[in-house]
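Please find the structures below.
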Structure I
Amino acid sequence: MARLPLIAHRSPESVVAWRDGQPISAARYLADVQGAAAAMPGRGHVLNVCSDRYRFAVGLGAAMLRGQITLMPPDHTPETVRQLRGFAADLYCLADKAGGDINLPQFDFPLNEAAPAGPLRVPEIDAQQGCAIVFTSGSTGRPEPHAKRWGALVRNVVGEAARLDLLAHQDRVVVATVPPQHMYGFESSVLVAMQSGAAFDAGRPFYPADICATLARIDAPRVLVITPFHLRTLLAEVALLPQLEMIVCATAPLSPQLAREAELRSGAPLLEIYGCTETGQLATRRSTRTSEWEPLPDVRIEARDGQAWASGGHVERATPLSDIIETTAGGRFVLHGRSADVVNLAGKRSSLAYLSHQLNSIEGVEDGVFYLPDDVPDDGVARLAAFVVAPGLTRAALLGELRRRIDSVFLPRPLVLVDALPRAATGKLPRPALAELAAAQVRRRGQLA
């Protein structure tokens, strides 16, 4: 069976990661992986919630050495964790700080300050070995698992590394605003660096000042991995961006205006990545030059009977996509937008059906629905609303309960209490009726202003 290295294109002294402006060598990383693997409990599944990207990468490597699978849910709410325990009874939590209210056996990240002893062999992992299970939010409210094998992940990120020119320029450092537990951050910050010879920064800067400070601590050349939400905020608040070699953006299509401004202000090309949790990344485009997406090596995007499908390359089985596409010459395609039910906010993905399910699961809620208005900006910064019939419950009580069930980025703004929802005789909620309900709330707020 084929075996693939945990890290590639490395000498022992080459830099794998940066933390607070200090380099971490490949030898140090491998020693930390082996130390963590020796200390980990003998269980089959791990929830790696390390906020430090380097420690996440150490935990990932150690889990693979132990044959453990890393679970990556869309959030860590009590309801999601409860469902994960039903999925994997032997699940435990690996954390680099207190795990908070995560109701799982806790294992603190092991700290090993000793210097690496002697030359260390790079572990090789069976290409067929399960590495991670990434979950999407299903319409029933139960997270849906998608298994990721090591070989497919490596093929995926090596294709990305070639497209980003990281294989030819291994001195680049990746700084990412997205967490490593998110599929985009997992692939485009941790894995792509591990398999290309590049390095990644251990932090996760969120605010514009933090992004600039992180970039300033690291010598060029630097690659910024970011979402449209963070990019729009960064450009709005920072007059002069640090020098960049490239900007990588994903989770929602960029508007041409935002892409052009980003390239003009940074002096760097901006490359968008298209993909989904089910398949991983699938295609890229230089947004300021073309609207067409170019699939990664050997990946095929096809339309069959009105449904888009991905296959080939690292995609191990033909997978339907929740997007509307138009194929063009040379295997490329144009993306016409996501299907109505899929929502992307600040780098996180959910569905309106899942969010509505969680709302209706709250005791005292008689009826409720999440709604995404049509006037979502092209840069993907959507604003969700929710309408709910819940006599006896306040908005504050409903929002408090929703915080336990869904990620805070999906909390509705506004949440509107109504006497009844405009359901049709069939029980369905026609979108035009919801749009009118939303418009009425806008008019009402205008009258009260």
Structure II
Amino acid sequence: MKDKMKDRIDRFIEVKKDQIINDIFDLIRFESIHGRVRENQSCLKHFLQRASDMGFKTMVTKAFDAGVVEMGQGEEILGILVHLDVVDIGDPDKWETDPFEGVLRDGFLWGRGTVDDKGAAVMSLYAMKAVERLGLPFQRKVWLIVGTAEEGEWTDIENFKNEFPLPDFGFSPDGEFPIYNIENGYADIELHFYKDKEGISKLKGGLSPNTIPSKAEIRLEDGRSFIYHGISAHSSTPENGDNAIIKLCKNLSREVEFDFVRFVNHCLGQDYYVGKLAIDDGRDSFNGEYVGRTTVVPTVISSDYEGVKLIVNIRQKYGTSKQDIMNAFANIAEEYSYKAILKDYLEPMRVSRNLPFLKIMNQVYERYGLKGGFQVAAGTSYAKALKNFVSWGPVFLTDPSCAHMENERLSVNTMILAAKLYAMFIGQMTLKEQREDYKNGL
């Protein structure tokens, strides 16, 4: 049965390749940047209509900020959690294609959201269709949960939780393969440097709290101005970018002395880890288990009549608490003359790798000739939003790391293989004929 099911799933995904690409590009053309409510609602409406046209039942929250695509039957629910909102495009001059056009070139799909996370949304939809087309009886429901606020505060998921039953387990295809059962937490700390009120006419850098800024500029009241360029990247992987705010502060210290400059240079400019802030011990373990290291980076800076505002993005390792973070900033607040405000916070996540569904997920992955296992994610994903959820794909470690970067792109080969993996896992977990496989995972 399993070999036959795999063959049929693989053929379906391969036959539907062009349609999958077209549907991804249809989503890319919605400029659904986080915070643009109307654009995100339009994008969600389009996606749900496409799912309905494919024969699926769809539902939506009262605020029209999260949708559900349903398949199957049964008391238990396998959830797949995706999002349609995207971060801003960064520096438009660095894009080789129109970020909201959708271009197929050199074996890649180019455009904002191809990787994060519109591509995965469409892959998951076609994976569900591949399983439905098998025509076999179900033992569980599948819910593809489609959000529109992942790149900020997860108000969409809160609305979903208040209005719908919660899935029993699942995954979010919003990262990399293999299975990421541990994720760093997330925190945005806004620092107000209240003494830096004079001497600055304009200060601006960064567009999103979770993106390494590729441009930062300052104009002083004496007429001098400075512009620094970097390379954008996801803030959970700052080593992949070149932080323009750090470059600005490093060079500006030769010209003038501001409290925010001293803070960035002394506390954030040496490396990406906790350093002088001493949020935690700086190690990559907790109670003897590898959990990764905490990273701390400046992502957005601006000025107004009240002084300078700087957002510091933190990806705290499992075992580091909210109080640890706030204490670290409070301990040096007087030294650098700032007030610290916690703007956003998510706890780190850890899901036991011994859960039965994760064993099946790993078996499916290895069945396609891939090396399975479990990893720690430096970033954060929707997987944190629901109990017993992990991050799984859609890109592989050998793919370009380009989420939140200019020239975001997704390999066609990766798209096809990821869709097959998702379909095979959905089939294994929901079809009655696969019940013994699930028991063997116990």
Structure III
Amino acid sequence: MANTIDTAAAAAREHYQLSGSPAGGLTMGTWGFFVGFAAVALYGPAAKYFQDQMHLGGLALGLLVAAPQLTGSLLRIPFGAWVDRVGGRLPMLTLFALSLVGMWGLVFILLTAKTLTVAAYPIVIMFGFLSGCGVASFSVGIPQVSYWYPQSRQGTALGAYGGIGNLAPGLFTLLLPYAIAMWGLAGSYFAWFTFLLIGAAIYAWFARDAYFFQLRQQGFDSDTSRKIAAEKGEELFPNERVWQAVITAAEDPRTWGLVALYFVSFGGFLALTAWFPIYWTNLHHMDVKSAAMLGGLGFSLLAAIVRVFGGMISERIGGERTATLAFIAVLAGALLLTFVEEFSQALIGELLIAVGMGVGNAAVFKMVPKYVPEAVGGAAGLVGGLGALGGFIIPPFLGAVVDALGTQGYAGGFFAYVALAVMAIGVSAYFWYLDRGAKSAKATKLTILPAR
């Protein structure tokens, strides 16, 4: 069998064409993620406008700002698995197309409706769902980048991917209030639509899939494609049965531990990106621009930047230890935000959570290829998709606490993060235990082998 594959690969050498490089794959994967992921901030910075126009309570407001996260989370599962069949380029472009429909619909209703009333709430939610499809670009870019890089460089590559791509919500949270002041809400969303359209065009022109997928698209069978791609340096290869990758990942209990960790670190990040502008405006009575500055710069951008360093730290000391330390920081920040309302201490709490979640996000995806190497795309879909559901589940809960407790609920709701952080520390410690056991078994095997 091996000789047949070698012969086929040798015969194919003069007929295939390959383009792209790991650096190019990382650049375009990150660009696609950046462009699509900006939708996390779709409603958060404009929440005060929608709240005043439609007279929304806490729960309804929480559902609105979380709307893009629902489709952005659930679509990660099928689209992450789809990557294992066709590569990342087609799934990414499909998500862009859906997002463009949602953004255009939002622009249209804002241009045609003189004032928004509560009757427009379901329509605004619906266009939020569509616009949020781009948020699912994360689980497309993760395997797209992973297939370009060897295992030894996954932490740095994925840390850079996640960190730079994660800058988008913070930047848009920061800029949207200023755009609204200059162009109005409809004009701001039209500018966003234009950015999304140009970004999708750039990705379509420059993005390339890893060599294995290029060879498959040129008609070579899987074995020949794998052989040639391996000679070019590719180490990870997909499970080509689309749902088999998800099933394979789901059957591994460690996948669900990673889902739990990502629910806290990334789902929590999505939720607070949308919620912090509301928190600073309604509890600390800041103007919209100042609240956006604190939410965008003090939380979202900081978490994105430290995610890059989180990948480097994970490669140095391991994803398990890094995650444990990261969630301890989340716990400390959540305790401050829950029990202290004084501005400077609340700000410290926000910064601690930002650092903890940014580093934790990188640590989790350092562990994904390590613990589920036979189904990276499926695992990325499950971990990214179900984990990111925190971005949809948590804001309505925070809003419900506000409805129940009044203004004090803006602080009291953060106790949810205290409980989630304690859970995540326990799960991280369990992965640390698994890692130590695996290293101990490997060391024992190496010791025994020479005696034979």
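Only the coordinates and a few stated rules stand behind these numbers; no lab work does. If you're wondering where the values come from, they're calculated on a predicted model, not measured in any experiment. Cβ atoms are built from the backbone, for glycine too; each structure is taken alone.
Out of I, II, III, which structure matches 20.1 when mean count of other Cβ atoms within 10 Å over residues 39-46 is calculated? Going through each structure in turn, the value belongs to II. Taking Cα Rg over 2.2 N^0.38 Å, for residues 15-62 alone as the criterion, the top structure among I, II, III is III, with the largest value.
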